[in-house]
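In structure tokens below, several structures.
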Structure 1
Amino acid sequence: MLSIVTLISGRGSNFEAIFKTAQKEHWPVKFAGVIANHSAAKGLDFARSQGIPAFAIEHREHSTRESFDAALIEKIDELGANLVVLAGFMRILTPEFIRHFEGRLINIHPALLPAFPGLHTHERALEAGVAEHGATVHFVTEGVDEGPIICQASVPVLPGDDADSLAARVLAAEHQIYPRAVKWFLDGRLRIEGNQVQVQPPESQLIKL
């Protein structure tokens, strides 16, 4: 049975979506732990309520990013993660961390990559006047939001949208595609070819909502 460790910084709603989908569909998976970079992260409470080991590694207690990431690596390895899921983890990871978990580290980004990498995606999408926005699940590489794309969901940008209304629509899409991507990984269906991901057997990697 494969094991997942999830990293969060806030309420961890994407982790909750993955966990609830796994329960509903009876995935053969172990949720080995949830780690936050500060003890106030609300998602830790949900993890504990489900009997999942929950930990806070306070980034402010580490003098360097490298020191913090080394502590993360030690804890994740101790928990025995086959897959590391970033679910709203608001830290830039060091190259050493990314290389350590290469091919088993995934993230979700609130935009249709390669459009709008980085922060403030909803505001930037509205400023650009795009007709569609969305979310992307991707493997993490050293380039920010540049890793091979596993799957995406697109949502329409509606007249009268502001950043909050658009963000809510995108978050609902995230909750659909992140469990799907995790399940594909657990089932051994993902093949990374260059900077592309193939799903075997083939299945649509883009859904329109």
Structure 2
Amino acid sequence: MNSYQKEQSDALYMVRRCLATISSTERQKLESDVAGYLSFRKEIGSFLSTHFSGVCTQKCYNSRLSACCSREGIITFFADVVINALISQDREIDLLLSVLKKPNNGFKCIYLGEKGCLWRLKPIVCEMFLCDPAKKKVFIENPLARDKWDELNKRKKMFTWPDRPVLFDVLEKYFMDAGYSSSLMYMHNSPGLLRVKRRVLSCATSCKGGD
């Protein structure tokens, strides 16, 4: 198990451990918290299936040339792990953990199986990655699809970009308050995202002082 696989495995284990110890009421609250995000993901999935399924399957997946699922190239937020665990069966998490224990000697993501991604709900970075050739082909033929894609990307920030209270930040804090720590907690570890938070805080302080 290399460092990437260990990082992923550790996050999975700690999420599973925490979810196994909380009350049913607490779990229901977490599930309620992520409901809006799941609806958003369903909308993204429908959009991609409608406009990109044929293009991506034919050009990339079947040919095995895709850079979308490159080896150790995917970014998973801690919240991705939490949300996927909340909606997955135990056997699905067991499968992810067993895969992470095996050497990955290929050029593809370790989570990529014969039928696609092994996650029940793949990480948001993976879901919303579209290569330039695919976008060019689809959007030239259907400009309205480009408008919809731009809208979906803006809405993604409402869950993932910490210039306001967002779900991904809230989920990290929940686990941190419970005593857990992971390098995947980018909302609290990433210098770039921390700068976003400081900027917002500074602006709020300045505006309050101006009042």
Structure 3
Amino acid sequence: MQLYTWPTSPFGAKVWAVAIATGLNTSIIKVPYHPWEADPELSKLNPLNKIPVLITPNGEALYDSPVICEYLIEQAGMDELLENKWCNLRQQALADGIMDAGVLTRYETHFRPSQLQCKDWLNRQLNAINRSLDVLNQEKLNDRLDMGTISIATAIAYLDLRKVCDWQEHRQQLASWYNNISSHPALVQSRPTDYPLPENLIKLKE
């Protein structure tokens, strides 16, 4: 199998954590690919031109990250990663929303010229992140890996990578949980990491 992803992508990191947790990572070749590269290859695999994309053994392209994760869990026969399924899927949806808002914040502040940045748009994303973190801080999260905890831990790792917000402030319970679970090998090995952008990246025009 092939996984089209990028080292900074929280969605790709989530998929890779699931691959490690299921033991399928040894059967997957990671293909570094940034969705803003000036190359039509990714759009042929995923018309949304987003990562991650998993190419299965029969050549089928799977996207987006929740679909890929469920595929890997099913292939490995590890239903325990989706035990208490609806709680897991709800937590994954909330974590994916945090990732979405974090990535949009990054794109707005890093790729868009400062004179074109929209403060209202940025505040909307940050408010969504903070509200979601407040909800998670009130939950009793599992101390073991499942689809929900993998997603939440990966989302927080991305916030740390991009310094999106001071998420630990006033969220002692969530911070304590994250400090414990983030030492799990699957999360350590899949953590989003900074990486030089490709030279053929499409630039936003003023």
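Every number in this text was worked out from the coordinates using simple rules, so none of it is lab data. Remember, it's a predicted structure, so these values are computed and weren't measured experimentally. Cβ atoms are built from the backbone, for glycine too; each structure is taken alone.
Observations on the model:
- Origin of the value 26, 20, 18, where semi-axes √(5λ) of the Cα gyration tensor in Å was derived from one of 1, 2, 3: 1
- Test item: helix-only ellipticity at 222 nm (-39500 (n - 2.57) for each DSSP H run of 4 or more, over all residues; to 500) calculated as -17000, pick one of 1, 2, 3: 3
- Once distance in nm of label points 7 Å out along Cα→Cβ at positions 143 and 175 is computed for every structure in 1, 2, 3, the highest value turns out to be that of 2.
- With distance in nm of label points 7 Å out along Cα→Cβ at positions 15 and 151 derived as 1.6, matching label from 1, 2, 3: 3
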